[in-house]
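Trainee: Take a look at these structures.
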Structure P
Amino acid sequence: MSPQLERREFIQLTLSTGAVFLGGLSLTPTGAFADTGWGKYPGLISPGCRKSKVKVAKLYIGKPKPHWPTPTLDLEKEVQAYEQEFKRLENEFADVEFVTDQLVSSVDDVKKIQAELDSADGILIIQLSIWTRELLDEILARRKPTAVFAIPYSGHEWVGFGALQKKEAGELTEFFLTSDYDQLAVAIRPFRAIHHLREAKILNVTANELQKEYVDAIQSRFGTEIVRVDRDRMLAAYEAVPDNDAHAEAKQWIERAVQVVEPDEDEIFRSCKLALAFQSLLDEEEATVITVECYGSMYRKLPAFPCIGFTRLNDMGLAGICESDLRSAMTFILFQGLVGKPGFISDPTMDVSKNAAILAHCLGTRRMDGPGGGLAPYKLRTIMERQEGAVPQVMMRVGEKVTQAILVDQAKLLYFTGTIIEVPDTERGCRTKITVQVDGDAEELWKNWTHGLHRVTCYGNIAQDLKRFCRYQKVECLQEV
């Protein structure tokens, strides 16, 4: 193994600067959409999505020579100014196909593009002037998820937007009344999540039959396909991986680790060979998510535990999900769709003296900023409660805002938010841990807790994104605290 920095010095450095130094290479987190906008794995259009771009209908609505914002308003110049903003934000739209992109000034203009509107995952409306309510009503009649962006002075119609949302005609509509043009990219996040879920395929490695009622309900509501993979097929994929490739993968994991504590080289080699087999299966199936019933029907039935393989997929913009937890898998896909970032599945425990929940699971994801972000420091450990296997214990960043959620079923989502105040490194609970100071009252959080143990965490406060997604999909969205 390469020489190691003293542990405390290394972790202080990486957590304070957000950079990891590997043989002179600085990997600094740059946000969810680094490089070309979407990470590095060529099999993906965006994190969590393989097959096609998000389809958005972009419409500018305005009337010639309006009284407001000015009688001299030039609609074409207004559109050109917005197009410059879209060019500035082009990385945020790298996975978006604008199925229509035009100025509409009459109801007839809207009717001419009905086919394009119907084909879209969502509609982005940009209001340019007053006297546009009839245009908005005609667009909303398509019953598509719709975001309306209106800067100050764009019109007086905003006075009716709140009432409109309470009516059936506006129940799938969100409004962005702001001068912050970055919100144009934020507005399409829920459209991306809707698209990701519809195109997603989840592979579940298990000896048990899938729960047909849940699988059918999820596919009917969101379009997500869940497919069972048996042990024989998983083992065949494992055996097909060349040993040289697995040794090379293991070498990288060992050399980049702060420390290898318990696992020996053979354990890490088998874990990495299984990791490459996961990727092979996902590519073969054109799937983006794999989960294994690792503590049930697959316990000790595979050549290694799946933890390193799951972390590796999460780092790449794919997804590896613990314990055949399909609810967490769906939540993970949702996070990737909204912000391009992976989730951290956890078993929480409470510490009300710090107004906190401690979120713990043995495997952590090294690229919590997304596949284009930096590599967090990690150790290679055994699974805590089993004292076997190989798992990355990841040190996440103190001070990071985070969101925890679980998509309970096709009709309900629970969430809460907070801030990471500690990254515990103790020999209790699971290996990877974050102490999250809750936004609200931790006492109320545990009293309100329902629907099992697992929650999925991502970097950033994305509560508003979750609420918008739930509005569009008619999912009940409940804050747990």
Structure Q
Amino acid sequence: MGRPATCRISIFICLLLALPTLATANEPNHPTIPSLATLLADLDSGARSLDDLRALGLSVFATPFNVADGMGDGPYDPAEADRLAFGHRPTLQGNGLSLRVNGLDAQSCNECHTIVSNNSRLPTLGIGGVGGVVQNAIIVSSLIDVGDSSDDRVQFRGGHEPELPLVEDGVADFNGRYANPPFLFGGGGVELLAKEMTADLQYFLKEARNAPVGTEIHLDTHGVSFGSLTSLGQGKVDLTKVEGIGPIDRASVPAEEVLVVRPFGRKGENFSMRDFDRGAMQFHFGIQPDEVVGEEQDEDGDGLAGEVTVAEMSMLHIFDVTNPKPRIQALGDDGRKGKAVFREIGCNSCHRSVLKTRGKRVPLAFPEVAEDPWANVYLEIDLRKAGFRPTNQGGLRVPLFSDLKRHKMGPRLAETFERAEIPNDEFITARLWGIADTAPYLHDGRATTLFDAIELHGGEAQAARDAFLALPENERQYLLTFLGKLRTPRNPNQELVELVR
């Protein structure tokens, strides 16, 4: 039965009020959202549906922030020790809002996530898609030598990085990161997988701490190996054999923090979509989340507190994890042959076609605890509503074509990031679902075709890359035909767009 007409009308009015309007001077552009407790109570009582909450999250995702929302950092502070730190960054020509290099580079999340499909002469635009090269983020850089200088650094003012050699070699030397925006589709399934994996790894850590000295505990979860732990006695463990997760300097952080699967970000830095969003708010917009700086705190000194509330971040997280999953078209004879080639040459050793969850519901928490995914959970969402198919064992199939761990990819893809906490040649295995629609490829969009993307593989993927290039032309084409069947969702989030209009 449908919802009573009076209730439908009231919900429509609430959502209409949540829409961005033409902002006047000193008026925030993003909607005012009730507290998280109120929203959850409304969900429990039936006054709001999950789609109503998703639509509120969409309004946070798509609203172009303005200065009254807190967009931009606060006043430039010459005493700031780290000129790249959020809060008081310098701006281009002193405009106060834009830097482009090291953030302050957008007004809304949707500004970078706009392309649902690039698989045609006219791209399909929509909400939650990928970005083109022009939308790449330029991350924490203090030097881009656009003129390919051979200057010996004597003429450069203090504050630049003297360790970066400048040689006239056709390379615009760069000490930051360059990242092409991925899509949001299927993110809930990825987050649930990562949280279940993390829970397993934390359990293995407890086992290792209580085991006799020299005991080796294998870190195998959901069919993926993250290496092993060795017990050192007295509650200590050896982390040197852990694979694909954790920072370069594992001795600097507790073992619990190392053993967290972080599937978001090209380098595998973020354990949840909300965790990613917290940093993105500060980096891209200069918006300070309450859950980062504290309630009623004006950390950047721009005269505004409460720039984005816990409720707003929670609704954004709900929107993130309920984006529909990508789809696989009927393979046909050539696609099936290509799938067999994909396996035969070893692509699936990292690009695992399907991983399976144990449960169906992704837990959303506040405050989040990376090492304990089921702490402080305020809502669990059944991901069958996002298109995931159930397994016979009570979980879900997540056809992501990834193992959610990092691998060394060779010198041609290595970054030159001077503040790297993760090795510059390591990247999390790209999820291939939807790849037919999401050119350009690789972490920075440098590959305009799938052939080029494969050819640039190196490091741990060198053997599979060489095997692909050695294939007869028809078998290479079969494999590319198979990848061409991995498509993005049709009309993603359209039901929300219609709801909020």
Structure R
Amino acid sequence: MVAALLERLGVAAADYTQGDYPVHTPIDGSQIASVKLLGKAETIARIDQAQAAFEAWRNVPAPRRGELVRLFGEVLRAHKADLGELVSIEAGKITQEGLGEVQEMIDICDFAVGLSRQLYGLTIASERPGHHMRESWHPLGVVGVISAFNFPVAVWAWNTTLALVAGNSVAWKPSEKTPLTALACQALFEKALKAFGEAPQGLSQLVIGGREAGEALVDDPRVPLVSATGSTRMGREVGPRVAARFGRSILELGGNNAMILAPSADLDLAVRGILFSAVGTAGQRCTTLRRLIVHRSIKDEVVARVKAAYGKVRIGDPRKDNLVGPLIDKLSFDAMQGALAKARDEGGQVFGGERQLADQYPNAYYVSPAIAEMPAQSEVVRHETFAPILYVLAYDDFEEALRLNNEVPQGLSSCIFTTDIREAERFQSASGSDCGIANVNIGTSGAEIGGAFGGEKETGGGRESGSDAWKGYMRRQTNTVNYSRELPLAQGIVFD
């Protein structure tokens, strides 16, 4: 099945059969392919090619660059079902989420095509007579992309489509856990390149490798921007190394996202929002709901309703009409069990979290989503565990709820369910949520590509996707033109 999918997607058989690094599916733990991992020298060679491509691509008019991205979007539309299925097989996402991730790729292509005609600068009033000032934006260089297993294709597309219309080339190191989807994306992009016909060789480079390859990408001074998605631990290594050579980084790191559930909330709506945000992708989203901060007056009712909803969740093969697929591997399962044990040690009452389907899938790790009612926002609650664990905290007044929302190291996504307009507006104000995303009456997951995506604090501070995130992929230049016959100085300085 996997071979047939990859063939339809245009991936050469040698690319997934002749390597020495095994690729497993989290659905049943079986090996589905083997790939070759690149080392430092091979990564540097790919950066060489990307640099050469950039030097040609930067001179192509931006609307023409947008045409390549438009063609890529058309290729993705034609192969959406196959690529979505491959995402399900390799990352363990349910069918709807696999297809949704490919739709995100299509959507960002559409966004980037329009953007290719809107890379606007500014006209600035000069204080000197006979002078004109303006601000313009220029291509930056080779953009390095390091992506994670949980969104194996969409995050690459967010970065690559914007980078391309901005005039850059791309070198992509995907997660070693999901190399097949990366091979498929590269093959599909090459189809678009063939239809485009005039792009330089090496515009998109794929670097399937481990730490050595990642370090080569991070340390190369010809890569002025590294966009890295992953754990906070990873970001603590990548950020300083890029900064040490005065490069830029876009860091999309951990999230410890909260929902404040007010007594005025529509509880039917809230429970639906909790369910998808907390258990979607088996809790393996950076925007997963991990903390439920609920008013004490409704806490018992809400917990009972969430437990009932959890009891109806279908767990199993993500391709077979289930709502929750597997964790990515045993390491994730062990981390979840360790967190639940710590929650109990810290006074929590734990519901769920057990391994499921072990007899049917002894080498895969399915779990029931867990709820941990906690007496306080303890150490385990403040730590992000990449699994379906929902910590429940009670609050008595709104200021306490805001404090709990903000008193964690991470700052990605947050939401409030309320029908009180004062609470909703306060939550989104300067003294409200300190996260990069703050929603009202909608969960923490499911961001659209139109808004800039990213967070604050240990989430890294970077922004990808919509709004003006494109500016991160370009360099800003201020221009002053003197069209007079005089040479006045700024600030009225006289230098005769």
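Trainee: Out of P, Q, R, which one gives 11.4, 32 for Rg and Dmax of the Cα atoms in Å, for residues 415-462 alone as computed from the coordinates?
Mentor: R
Trainee: Could I ask something else about it? Given -10000 as the derived value for helix-only ellipticity at 222 nm (-39500 (n - 2.57) for each DSSP H run of 4 or more, over all residues; to 500), which of the supplied structures P, Q, R does it correspond to?
Mentor: P
The numbers here are math on the coordinates, done by the rules we state, and not lab data. As the structure is a computational prediction, the values presented were derived from the model and not from experiment.
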